[in-house]
1. Suppose FRET efficiency 1/(1 + (r/R0)^6) of positions 142 and 222 (r between Cβ atoms, R0 = 35 Å, to 0.05) works out to 1.00; of P, Q, which structure was it derived from?
2. Comparing FRET efficiency 1/(1 + (r/R0)^6) of positions 94 and 246 (r between Cβ atoms, R0 = 25 Å, to 0.05) across structures P, Q, which is largest?
3. One of P, Q was used to calculate distance in nm of label points 7 Å out along Cα→Cβ at positions 54 and 166, giving 4.9; which?
4. Name the one structure among P, Q that relative contact order in percent (Cα under 8 Å, 6 or more apart) of 16 was derived from.
5. Given structures P, Q, which gives the highest value for mean count of other Cβ atoms within 10 Å over residues 118-125?
6. Have a look at P, Q and say which one yields 0.95 for FRET efficiency 1/(1 + (r/R0)^6) of positions 30 and 86 (r between Cβ atoms, R0 = 30 Å, to 0.05), as calculated.
7. One of P, Q was used to calculate helix-only ellipticity at 222 nm (-39500 (n - 2.57) for each DSSP H run of 4 or more, over all residues; to 500), giving -7500; which?
8. Looking at structures P, Q, which one was semi-axes √(5λ) of the Cα gyration tensor in Å calculated from, given that it came out as 30, 27, 22?
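Coordinate-derived values only; no laboratory data. Keep in mind it's a predicted model, so treat the numbers as computed, not measured. Cβ atoms are built from the backbone, for glycine too; each structure is taken alone.
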Structure P
Amino acid sequence: MRLISWNIDSLNAALTSDSNRAVLTRKVIDTILEKDPDVIALQETKLPTNGPSKKQMERLEENFKGYSYKWRSSQEPARKGYAGTMFLYKNKYSPEVFYPEIQAPDTMDSEGRIMTLDFGEFYLTQVYTPNAGDDLKRLKERQVWDEKYAEYIQSLDKEKPVLATGDYNVAHREIDLANPQNNRRSAGFTDEEREGFTSLLNKGFTDTFRHIHGDMTGVYSWWAQRVKTSKINNSGWRIDYWLVSDRLADKVVKSEMLDSGERQDHTPTMLEIDLYLDK
């Protein structure tokens, strides 16, 4: 199976806007579709509360022919048009879809951040992890989230093997970002967030990129939009992951980033794994 995950930073805009950024986003979608993935996981979709509009559904049908899709949008009391996730999977599959809540703090459970597919032999779950925010104003809530999320996917793992992906909003090790010394107390590289990710892995999960590539440096999944030269200079962070249950690690064939061209922000991540399904 080939699976691709991407924080798209507004599927809403990609489907309805003709801005330069939306055009670049659609080029990345083309790159994804050229890989002919079995499943596509999207984070930060920013779709309306009730999901895609009629026009957006038409565009989804045009752009993702041969795929079924399920979404989860931010709901009150959380902000509208915020966060959100979507799974697209080839029509030959018919997984059961879950929209879990993990007893997270604040409005995090209402922000559409987790979706899970049950393929029978394994679970596939995606997450858009809350950012600790400017001045780390949401760091305490983020720490609770990390604990609750780890408990959640550990509970899945007790039932059957798990593939877990998404924007985890943390660079785990110093080699996972270009400038660790300058970012010690930056959101996404605090000791607290890094320890939370270590704790997650210690519950029985493998970071597939490190499993395949070891201590390779200079490979990132996100470059700050606010810094125009961040991608040109490859001053990036690796904050998007494909994790698998430890017992699936040896079935991983590839774990890598896809080229998103000149578009800054996140780039898609791809996993190839020896799992064969008929439906």
Structure Q
Amino acid sequence: MTNSPAPFSDIGKRARDLLYKDYNFDQKFTLQIPSSTGLGLVATGLKKDQIFVGDINTLYKSGNTTVDVKVDTYSNVSTKVTVNDIFHSTKAALSFNIPDHKSGKLDVQCVHPHAAIDSSIGLNPSPQLQLSAAIGSKDVCLGAEVGFNTASATFTKYNAGIAFNKPDFSAALLLADRGEALKVSYIHHVDRPDGFTVAAEITHKFSSFDNRFTIGSSNSIDPHTVLKTRFSDDGKAAFQVQRVWRPNSLITLSGEYDSTKIFNSSTKLGLSLALKP
């Protein structure tokens, strides 16, 4: 629904995406092969240090049902079956891993004109329960989430937040880490031909009175290339160059410099290649 609030997990997402999304300091390769019959294939390989891991993901769509099956390097099989519009504006997803027989989980999402509700329950004798909700509109929303472990009868999470969203800016305030941290994020799109955008995130820890901040920017170098930068108070500076070198295919170069490391390697570089024929 066009004016419905986004899920609670999307509060502050626009700023987080600019600051952290697609930064990769390893070597990663992704090949996506779509199909007109509804069956798609995605192969991913990741080299981290001297270890190479990968997975093959198949995605089948038929009507309102999507079946997603992933097999990784260690022969673990992850399956997710999603049914959209099972009821009006409601979708459900059943996921499980093989051979982990306790990994079954059922997720249900409901979207209404002024509310978005997400719930999750583990399908085992002592399930994890999670519930999140956001009320308001796409411009202003207030939300909260809670997690409960039935085995230990303890709350694993309880967070709350509020967001203000406009086409040219977004601001969010989050009470996170079970009330132990306050996070404020902001992103602003400047009216310039290169699409210059700035974002910032500040975190305050109540227990230690520790303050952390990260700032970043994004702008287009040319119609096919985007440059992102990121700076944080812990002495780290990072950049990312992402180029569309053919339709639906991306090559991304990421780098990070850590000024606090004197004797160890202070620079990290990563390359990511995503192909979609």
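1. Of the structures listed, the value fits P.
2. Comparing P, Q by FRET efficiency 1/(1 + (r/R0)^6) of positions 94 and 246 (r between Cβ atoms, R0 = 25 Å, to 0.05), the maximum is at P.
3. Among P, Q, the structure yielding 4.9 for distance in nm of label points 7 Å out along Cα→Cβ at positions 54 and 166 is Q.
4. Among P, Q, the structure yielding 16 for relative contact order in percent (Cα under 8 Å, 6 or more apart) is Q.
5. Answer by largest value of mean count of other Cβ atoms within 10 Å over residues 118-125: P.
6. The read-out was computed on structure P.
7. Derived from the structure labelled P.
8. Answer for the origin of the read-out: Q.
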